[in-house]
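The data blocks that follow each hold one structure.
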Structure I
Amino acid sequence: MIGGTPKSISMALFGNLTGAAVLYCLFSGVRATADCLSEEKREGTLGLLFLTDLKGYDVVLGKLAGTSLNALYSLLAVVPLLAVPLLLAAVALLACLIPARKATKVDPMIALRYE
């Protein structure tokens, strides 16, 4: 991938970052689920959940889904904050590339003749 095209490199980078974001949401969901279940046990409301016709894994999977979605929403809240530096980097890149591209179109002999 070192000699790959910029498109393939960016697609691989995007895929890796997306995978890392999904893993972050899942692992933070697992951590928050464990915390949520222990908090319900401390409050004494965990027994009320098991009095319903739900199985134990239904309760845990429901809590996992809820806390993973919460982690996903908090991750999505960071995206606008990341957009500002990316926008500034894109503007700086264009500010460098546009004059450089114009300079490559000038014939060197003509430029040296005018100096």
Structure II
Amino acid sequence: MAGPDRAHRARPPNRQRLYAAAYAQVPQERVAWSRDLGGLPMDSRVSDVLEAQRSVFNRLGCIVEEAEPDLAPATEAFHTLRALAFVQRYGPLLKEKRAQLKGTIVWNAEQG
């Protein structure tokens, strides 16, 4: 079976209104744009695809601004959360079987 269901009484969407809404200008929203998020390693194929889409925001009426976020504190946060995870996972083993654990596991658990 294909086509509209005659038993369904809902009206099809008004295509003109739907298209008008889809292509309406976005109020001058600001969009931060970064090619590599402040120097993070980024595959050039990914960057190229994203860069090609930048013009979409411009066509929508957005204000596109170059921005490089400072993600330096993210490294410390990652290390802290990793150490916490190691303590939670390996803490009991560290007390009982420290000599049998790999050195990096011991080190990470001790950081937490």
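We did not get these values from a lab; they are worked out from the coordinates using the rules stated. What you are looking at is a predicted structure, and each value in this text was computed from that prediction instead of being measured. Cβ atoms are built from the backbone, for glycine too; each structure is taken alone.
Summary table
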quantity	calculated
Structure responsible for -0.67, with log10 I(q)/I(0) by the Debye sum over Cα atoms at q = 0.10 Å⁻¹ calculated and labels I, II on offer	II
Answer label among I, II for the case where helix-only ellipticity at 222 nm (-39500 (n - 2.57) for each DSSP H run of 4 or more, over all residues; to 500), calculated from the coordinates, equals -30500	I
Parent structure of the calculated result 0.05, given that FRET efficiency 1/(1 + (r/R0)^6) of positions 46 and 94 (r between Cβ atoms, R0 = 35 Å, to 0.05) is the read-out and I, II the choices	I
Which of I, II yields 1.8 [distance in nm of label points 7 Å out along Cα→Cβ at positions 78 and 102, calculated]	II
With relative contact order in percent (Cα under 8 Å, 6 or more apart) derived as 24, matching label from I, II	II
